[in-house]
Structure I
Amino acid sequence: MKEMVLINGFGIQAENFVESTAIKNGKTLHKITFEFIVTHEDYHDVTTLLYKNDFLVSVPNKNLQFSATINNYSTSLTNLYEENAQGKFQLELIEKS
């Protein structure tokens, strides 16, 4: 089942969405992990967004919103400049402490 995740207002159809928490300096922080498909057409917008690493994250169906940074990130393909290319991104965001 897909989950809509908004990162700074940019909508992402997340797959394998997992909501959890992490403890940092005695504080419980929100953490979400998910995968999503990035196409050649969206590659520039997505990577420009992720390079900012300063996010307001919203998951409307979970009534969840928090400020976050990237805790972990990977991609199945690094050259999405080729027409019709698609890659699967895995992203873990953690609440700012």
Structure II
Amino acid sequence: MDVKVEKSSERSRYEVFADGVLAGFAEYERQGDELAFTHTEIKEEFGGQGLASKLIRAALDDARTQGVGVLPYCPFVCGFVKKHADYVDLVPEGRRAEFEL
């Protein structure tokens, strides 16, 4: 399966495609120099294939490249950051307790 993640700035979300088909997305709100991730969704027929993790990893890597902070309000994004400590630094230090990081 060919997996690609693209940023859709006009929709304020990152989208994951599997073999060219939209499989899911992670919505965010731009808040100054931070991206507040609010919702992640993978279509049922694409569930259980690790696409949500690939999507969030790509989105967080892009945030790092942009030099912006991340606010993981979405439970999936927050859980991903907790499991992958190398992304905790993206959450502003003064906000980490809010997300139990």
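For which of the structures I, II does the calculation of distance in nm of label points 7 Å out along Cα→Cβ at positions 18 and 42 return 0.7? Among I, II, the structure yielding 0.7 for distance in nm of label points 7 Å out along Cα→Cβ at positions 18 and 42 is II. Structures I, II were shown, and Kirkwood radius over Cα pairs in Å, for residues 26-65 alone at 11.1 was computed from II. To test your reading of the models, identify which of I, II gives 3.7 for distance in nm of label points 7 Å out along Cα→Cβ at positions 58 and 82 when calculated. Computing distance in nm of label points 7 Å out along Cα→Cβ at positions 58 and 82 on every structure in I, II gives 3.7 only for I. Which of I, II yields -8000 for helix-only ellipticity at 222 nm (-39500 (n - 2.57) for each DSSP H run of 4 or more, over all residues; to 500), as computed? For helix-only ellipticity at 222 nm (-39500 (n - 2.57) for each DSSP H run of 4 or more, over all residues; to 500), the value -8000 is produced by structure II. Ranked by relative contact order in percent (Cα under 8 Å, 6 or more apart), structures I, II are topped by I, which has the highest value.
Every read-out reported here was derived from the displayed coordinates using simple, explicitly stated rules and does not represent laboratory data. Source: prediction; values computed, not measured. Cβ atoms are built from the backbone, for glycine too; each structure is taken alone.
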